[in-house]
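In the part that follows, the structures are each spelled out as C-alpha cells.
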Structure P
Amino acid sequence: MRLNVENMTCGHCRASVEKAIASVDPAASVTVDLPGRTVDIESEADAETLMGAIRAEGYEVRAA
C-alpha cells in the first residue's frame, strides 16, 4: 500500500514513520520517499491500523 505523509520532511521524520510502522508490524517492508512524501508498505496489517500508528507520531497521513 502507498500512504501520503504530508508533513514528513527530514531524516528524523523518516525514522519516526518507520518506527511507527514497525510497532504495528515488525516484519513490514517499508520504503520512504521523502521528496514525494510517500511511504510504500508491504505488511499484513491493515491500512487503518498503520495510519493510526503514524498519526500517533504526529503526522498527517492518508491513503495515496
Structure Q
Amino acid sequence: MDIYFILRIAVVGILVSILNQILKQSGRDELAFLTSLAGLVLVLLWLLPHITDLFVTIQQLFNII
C-alpha cells in the first residue's frame, strides 16, 4: 500500500474533525454528524477495492470456490 493513500486518509480525518468541532461549537450538531458520516463513507469507498482484493487473495490462498 502506498504512503500517499495513508496520508489521504489522515488528511480527511483531520479535516472532518476540525469541521466537526466548528459545527458543534456553532450549535449545528446535525451537520457535524453528517460531516462525520460523509468522511467515513468517503474513506470506505477508497478502501473498498483493497478490501475486495483482500477477500480474493484469501479465497485463492485457501482454494475456496
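Rule-based calculations on the coordinates, nothing more; no lab input. If you're wondering where the values come from, they're calculated on a predicted model, not measured in any experiment. Cβ atoms are built from the backbone, for glycine too; each structure is taken alone.
Structural remarks
- Structures P, Q were shown, and mean projected area of the Cα convex hull in nm² at 5.4 was computed from Q.
- Answer label among P, Q for the case where helix-only ellipticity at 222 nm (-39500 (n - 2.57) for each DSSP H run of 4 or more, over all residues; to 500), calculated from the coordinates, equals -31000: Q
- Read-out relative contact order in percent (Cα under 8 Å, 6 or more apart), computed value 26, structure in P, Q: Q
- Here distance in nm of label points 7 Å out along Cα→Cβ at positions 38 and 54 is compared for structures P, Q. The highest value is that of Q.
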